[in-house]
1. Which of the displayed structures (P, Q, R) returns the greatest value of relative contact order in percent (Cα under 8 Å, 6 or more apart) on calculation?
2. Work out the source of 20, 13, 11 here, i.e. which of P, Q, R gives that when semi-axes √(5λ) of the Cα gyration tensor in Å, for residues 114-153 alone is computed.
3. Using Cα Rg over 2.2 N^0.38 Å for the comparison, can you identify which of P, Q, R gives the largest number?
Structure P
Amino acid sequence: MNLPVIVIHADDAVRARVVEQFDASSGVDVIASVRHLEAGLTALDAQPNAVVLVEQPQVDARGRAPFLDAVHQISANASVVMMIESVEPQAVLAAMRSGVTSILRVDYTGYSSAVHLAAEHVAVIDPGALRVLLVTLSDLPKNPLSSRERDVLSCLAVGLSNAETATKLFVSRETVKSHVAHVLRKLEVQDRFAAVDKAVKIGLLT
């Protein structure tokens with residue numbers, strides 16, 4: 001049985017080159033070659049085991065790519081190969097956070113083998129993207145919070161009060177109050193709203 005593949009890219013020429021590679025090989029069925037993300041999601045909904053090739057999706061304020069999250073909400077089995085024109089740290093990090101399997105340049109000549117590897121959850125990463133990823137990760141601040149403080153921060157992020165947090169974490173309100181104070185001190189902020197904002201910016205909340 002051939003591997004179903006969905007190709008999503010706004011540039012018709014790019015899509016045509018990639019589809020050409022699949023047409024010249026065996027074992028791959030391009031079930032959709034589309035310009036728009038929405039059409040790609042529709043195709044995936046009909047064939048949830050497909051490998052999705054997609055151009056760099058937009059990254060939101062939290063450093064995530066909503067389209068990639070949507071892919072995995074539709075199908076936990078779908079593998080994603082991101083096609084890049086240039087290496088951008090934000091896009092690379094967003095892709096990895098969202099569970100992208102492979103990151104390759106649009107002019108890569110081995111997409112047929114890459115999608116078969118992606119279907120087996122084996123990554124193929126462009127060397128430039130890999131270098132950017134390693135450098136960016138090494139520059140990220142280490143998480144200064146304890147495991148319980150991270151739990152409390154997550155509760156703050158969704159707007160829970162100290163009482164609600166205490167109930168959720170099965171601890172006393174005084175314990176929560178103490179953890180909140182530690183979070184504020186370690187993040188060097190004055191209130192819980194600033195704590196959540198800073199945590200998002202430095203990657204402690206994803």
Structure Q
Amino acid sequence: MYMKEIWAREKEKKVVAVDLDGVLVQYPECWIDYVNKKIKKNFKDLGEMKDMLSYSEYRKLKRLYRTDGSKANLPAVEGATKFISGLQNAGYKIVIITSRPYHLYHEIYDATVRWLRNNKISPDFGIIWDAQKHWAVLREFPFLKFLVEDNAEIANQVARLGYKVYLLDNIYNRQPLEKNCQRIFSLDEILRCEVLK
């Protein structure tokens with residue numbers, strides 16, 4: 001009986017998981033811009049950049065990007081702050097998920113927290129840091145109301161389990177989607193679906 005009560009309360013929390021990079025923080029544009037400025041190139045997209053740089057050069061730049069504090073000042077996706085506050089005002093509880101490897105690069109933690117503060121985003125349940133962020137959040141919040149993601153593979157995996165998933169459209173995620181996964185073109189679309197219904 002006690003366990004049933006806990007699960008019932010958990011179900012009522014209206015928890016939403018929101019990915020950080022590519023959903024709240026602009027990606028991959030900010031990463032491409034960073035590399036272009038650092039090595040004075042003009043890469044147009046991530047594929048071109050990966051094709052033209054050696055693996056070691058790419059990894060060296062990625063390490064610098066993760067450790068020099070740049071992530072604290074990355075541009076937000078349009079409407080990111082309004083989106084989070086709109087959900088919270090409607091009674092949803094937010095958990096941010098990210099695969100940023102802060103256990104390897106401790107500077108990422110501070111830069112991420114500063115980015116959230118700078119953009120007036122205050123998640124109710126903090127941040128889940130995990131390379132397998134989608135599985136980690138489902139273990140922690142099995143009654144998740146929905147997930148917002150930019151990675152189609154992750155979105156499809158979660159949707160196959162019966163969860164509602166919103167996939168923020170980008171050039172790198174145009175593959176077919178599972179039944180429970182809805183492609184969106186702006187965060188406002190989620191507010192219209194979930195808050196203004």
Structure R
Amino acid sequence: MEGKSPVSLKDYSAYVFDLDGTLFTIPVDWVKVREEVGRIAGGPFENVPMFLKVEQLVSVRPSMKETLFAVLDMHELKAVAEATPVNGAVELVSHLSKVAKLGLVTMQGTAACDKILSRHHLGELFDALVTREDSLDRAVQLRIALRSMASPPKDTLFTGDRLNDIVCGRKAGVDTALVGKDPSGDVRPDYAFPSLASLKDNIV
């Protein structure tokens with residue numbers, strides 16, 4: 001772990017998590033998704049992150065949103081049955097729900113997200129659930145979650161598994177924890193852990 005003292009991890013009044021890759025592993029066939037989105041977009045986009053591309057397409061042609069979201073929903077729902085919690089996720093969420101407010105921000109759709117959380121009896125534990133239907137911008141998603149939880153940014157910790165999560169957390173004014181990936185360059189989270197389980201061990 002690097003960053004602030006682990007003792008302060010227990011001092012937040014609200015915790016927000018990313019879903020895919022942070023709390024759950026969701027085996028979506030992203031190769032097929034990219035192929036289908038590429039056909040809709042009129043060409044491949046190998047060097048552009050999936051949801052950034054979707055955001056760009058929707059911003060230019062809002063009429064494409066329904067079609068693009070339908071493609072994403074179809075593939076995500078196929079993966080729901082095989083979605084598995086990351087080691088320590090269920091225990092961490094269950095514990096935090098008893099002592100703080102909980103939020104979830106995800107680029108997954110509401111349909112798949114609700115099914116995944118319901119299968120593992122976690123849906124009712126979150127005070128805020130923000131999906132791509134609410135926004136395709138992670139920083140905006142975080143601000144929506146903060147408003148929904150009535151939680152000041154300074155009292156909130158956001159945990160994700162991508163460097164972009166850390167960048168967007170900064171934009172939203174919250175402290176950040178990065179799990180499963182080494183920080184690089186100027187992207188420095190407040191905390192970094194090799195796994196969610198190690199984060200859990202510093203909170204529970």
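1. Working: P: 15; Q: 24; R: 29.
Top value of relative contact order in percent (Cα under 8 Å, 6 or more apart) goes to structure R.
2. Details: P: 31, 17, 5; Q: 20, 13, 11; R: 20, 14, 6.
Structure Q accounts for this read-out.
3. On the way: P: 1.24; Q: 1.07; R: 1.00.
The structure with the largest value is P.
Only the coordinates and a few stated rules stand behind these numbers; no lab work does. Model, not experiment: these values are computed from the prediction.
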